[in-house]
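Please go over the structures that come below.
Each value in this text was obtained by applying a stated rule to the coordinates, not by laboratory testing. Values in this document were obtained by computation on a predicted structure and should not be read as measured data. Cβ atoms are built from the backbone, for glycine too; each structure is taken alone.
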Structure I
Amino acid sequence: MSPTIKDIAKKAGVSIATVSIVLNGKAKVSATTKEKVEAVIKEMDYHPLHSARRLATQTTGNIGYIIWDGYFSEAEMFYSQVFWGVEYAARNNDYYVLVTTVKEKFNPKEDLPRFLRSRVVDGIVIMGKMPTSLLDYLEYLKIPFVLVDFEVQRKAYNSIQFDNYNGTYGAIEYLLQQGRKNIAYVGGLINHPSIRKRYNGYRDALEAHNIPAEIIQKFSYCVDVENTSEIGTEGAVQLLKKHPEIDAIFGCTDHIALGVIEGIQKLGRSVPKDVAVIGFDDIPISSYNKPKLTTLRVPKMSVGKEAFNLLLDVMKKPDMKSHTRILPVELIIRGSSQCN
């Protein structure tokens, strides 16, 4: 039979109210009492029911995790790793994570996730591109939320971002240092804020090395559709047929970059001897491809943990000023960019 809060109080020699205070952290008790109660909790392997915590703290003990359903394709390999970071941090703070998807054309009257209809979450982590109609509705409901890898112009939302601009800028400088002179860009979702920053990093790095704007434009394949390997293949083939002098291509995601490699090889050219390739994200398949993909590594688990920690801060301090945490990325050099 599982121990109860009454059992904990009896063994620790304190009142039930004192045990409740230790469990919920709503008031201060002496360090000695706190340590004694926590030792008994650990010894008896006591786990408070979420329903009990909800009554005591007026919270649910749940957070939501929302992702656009369009990501359940190529990008899923990236966002699932971020999710595990959220789940790990939530578990360590005794929260459950409820996961759902939403459509791109979100209608609150028809498409509201069940956990929002039932109001059984204390806050929400929102992953990637998201309909602004949903964000507006969350503001209306006054439910705390944190954006990950997304932002909205003229809105000061709490968010976790990657250093898209500086990471890409550094990758292009690396290619230039390797002697690559004609560097192209391939990418979808060009109007996504994070992707736009990657493109700006590409453009500005080349402009800093006196590459004319018209050349940058000619070497850019930018479309506003989901990033897939097929887009990468198509972009590489089109660019190289028009501009065979291209000797390096930056793909805005790893899936794009892997498609770029396939496109280069379809034309009978070699990677990296003829054309070097760099991606962004460092999804698992990148290190198994032939050649292995040089990429910018996003600390995906850390992103998830930071997202939960920021959400926890917001839930505890609803009036705190909105801010953005930017996490660095790391250039991982592999075979697709460097000849042996």
Structure II
Amino acid sequence: MKIKINKITVIGDGGWGTTLAILLARKNLPVCLWGPFPDYLKEIRKARVNQKYLPGVRVPSNIEIVEDLRQAIIDADLIVFAIPSKYAQAILRQIKAIKADFKNKIFLNVTKGVATNKMLRISELTEQILGPVNYAILSGPTIAGEVAREIPSTAVVACRNMRIAKLIQGLFNSPYFRIYTNTDIVAVELGGSVKNIIAIACGVSDGLGFGTNTKAAILTRGLAEMSRLGVKLGAREKTFAGLSGLGDLVTTASSLNSRNRFVGEELGKGKNIKQILSKMQMVAEGVDTVKAVNKLSQKLNVPMPITQEVYNIIYRNKKPLKALTSLMTRKTKSE
């Protein structure tokens, strides 16, 4: 395949997609931004601010903002996919309908979630819909607002083709955004997805008024759950000790700007999931991801007790304190 990048298109005008478009534009790279709502795109283009998802950060004038998906995709060499996982299937089908030459494009996923209805990672869903593509994933401890404001951050790009991984590394690396490379796609995808579930559990702990001992336990045992599932699916265990596992988990579980931690905190305070989500504009990926991961863990016979209790709290209305008691009174075992 050709490796020269003449145009980069970001699919998804949420906080993270907009942040990455801004980062690339600041490096004077040719970047285009597309989102699913044409009227809102027009607002961004006029104001040069994504007020809903990234307030207070200027959208550079050299970012081309387009409403036509075909115009955005057809001549793009690198497609950055920043669509929430619950909408990924629908948008991928729209992309497929364009009938572009995807074999000569690079598809970079930056979504941290699982296609809930099919229990598929985004790499699997992409290949199922678009066929074989040059797939890579960028993930790590990256709160969008911090990266947009040039607060030092790190991430990892995983691709089976190291040449492509290094190309993406060069495109996104900057003095405030350091990029590492990896070939373990499964671990990087799962780390970015499962950490949202564990972050909800940490938020529940916060909402119940518990301390750092409890959160440390959830983080540690949550990482163990994440690793067990990943190894079962062919990932390397050591990858989960890196940026896309431990790093992202710590950030999402502790940041006051974390949507998933916030959802958990509100659950811990006694609110139900419908009440919480009705007041949120942005997507908390863990709410949907926990459905797929809980089902997947049962199918593969992988013990994931924290994941199961987060599922029980959200979808079976189990009281958070009872869920914690269930975790603490399980049969004892070795670490």
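Comparison across structures I, II (criterion: distance in nm of label points 7 Å out along Cα→Cβ at positions 100 and 124) gives the highest value for II. Identify the structure, out of I, II, from whose coordinates P(r) over Cα pairs in 10 Å bins from 0, in percent, for residues 148-243 alone was calculated to give 15, 43, 33, 9, 1. This figure was derived from I.
Thinking of I, II, which structure, once helix-only ellipticity at 222 nm (-39500 (n - 2.57) for each DSSP H run of 4 or more, over all residues; to 500) is computed, gives back -13500?
Numbers: I: -13500; II: -15500.
The structure behind it is I.
Of the structures labelled I, II, one was used to calculate FRET efficiency 1/(1 + (r/R0)^6) of positions 36 and 84 (r between Cβ atoms, R0 = 25 Å, to 0.05), giving 0.10. Name it. Checking each candidate, the match is I.
Work out which structure the value 19.8 belongs to, where mean count of other Cβ atoms within 10 Å over residues 4-11 was derived from one of I, II. This figure was derived from II. With respect to distance in nm of label points 7 Å out along Cα→Cβ at positions 44 and 92, the largest value across structures I, II is given by I. Source structure of the calculated read-out (Cα extents along the principal axes in Å, 79, 46, 35) within I, II: I.
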